[in-house]
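The structures come next, written out as structure tokens.
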Structure P
Amino acid sequence: MATNNSPLDPALFEQAKKSLKKKRDAKEFLIVTIAVNAILVGIWWFTTPTGYFWPMWVMFGMGIGVMFGYLDAYTVLGAKPISDDEIRTEAEKIQKRG
């Protein structure tokens, strides 16, 4: 497989770098979530195995975080990059106010 070593547009390079960081962060948070939930289930199991399953609340909360992390990293629902036109428009608004 041939590699293309032509220089990338700096803006595209930064966008790709941010995208990869989001994907890596989502995977890392999933691993942390699994580890934390395993520890909490272990605590529940050793203390009250037939009692109320309280770790489900932590699982639910952290699961929401995992879901939004993956949605942000892997779908179009993630934040789109800010364009130069949007920055210029916002700067003009601020300048008019000030």
Structure Q
Amino acid sequence: MKNITVHYSGKSNEGQLVQSEGHEIALFRVDGRYYAIENRCPHRGGYLADGIVRGGQVLCPLHGWGFDLSTGACSTRPGEEVRCYEVHEREGDEVSIVVL
């Protein structure tokens, strides 16, 4: 298990791309809570960090597939999902993302 520590520099409901040792993660802050999910949509590889956050999910900017920020489940295509990462809040806008 490894932790990636980053400073969240985005606005609320805005994604931030985090890259470290082969991991590409989309980090979000929604209603004061942080979420981290796999950055690539399984459909066409769209960057979820560039997606629109709405109702607890992020919509892929390419074709609108929706992914739950808590579970990674796809609301548009049941059975599809992206990986979720555990996030720990630190001081200020700094967070630690747990990667395996």
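What follows draws every value from the coordinates through simple rules; no lab data is involved. Keep in mind that this is a model prediction, so the values were computed, not measured. Cβ atoms are built from the backbone, for glycine too; each structure is taken alone.
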(message) If helix-only ellipticity at 222 nm (-39500 (n - 2.57) for each DSSP H run of 4 or more, over all residues; to 500) is calculated from each of P, Q, which structure is the one that comes out at 0?
(response) Q
(request) Assuming 12.0 is mean count of other Cβ atoms within 10 Å over residues 12-19 as calculated from a single structure, say which of P, Q it is. (result) P
(message) Ranked on distance in nm of label points 7 Å out along Cα→Cβ at positions 36 and 52, which label among P, Q comes first with the largest value?
(response) Q
(message) If you rank structures P, Q by relative contact order in percent (Cα under 8 Å, 6 or more apart), which sits at the top with the largest value?
(response) P
(request) Assuming 15.9 is mean count of other Cβ atoms within 10 Å over residues 28-35 as calculated from a single structure, say which of P, Q it is. (result) Q
(message) On mean projected area of the Cα convex hull in nm², for residues 44-83 alone, which of the structures labelled P, Q is highest?
(response) P
(message) If mean projected area of the Cα convex hull in nm² is calculated from each of P, Q, which structure is the one that comes out at 5.8?
(response) Q
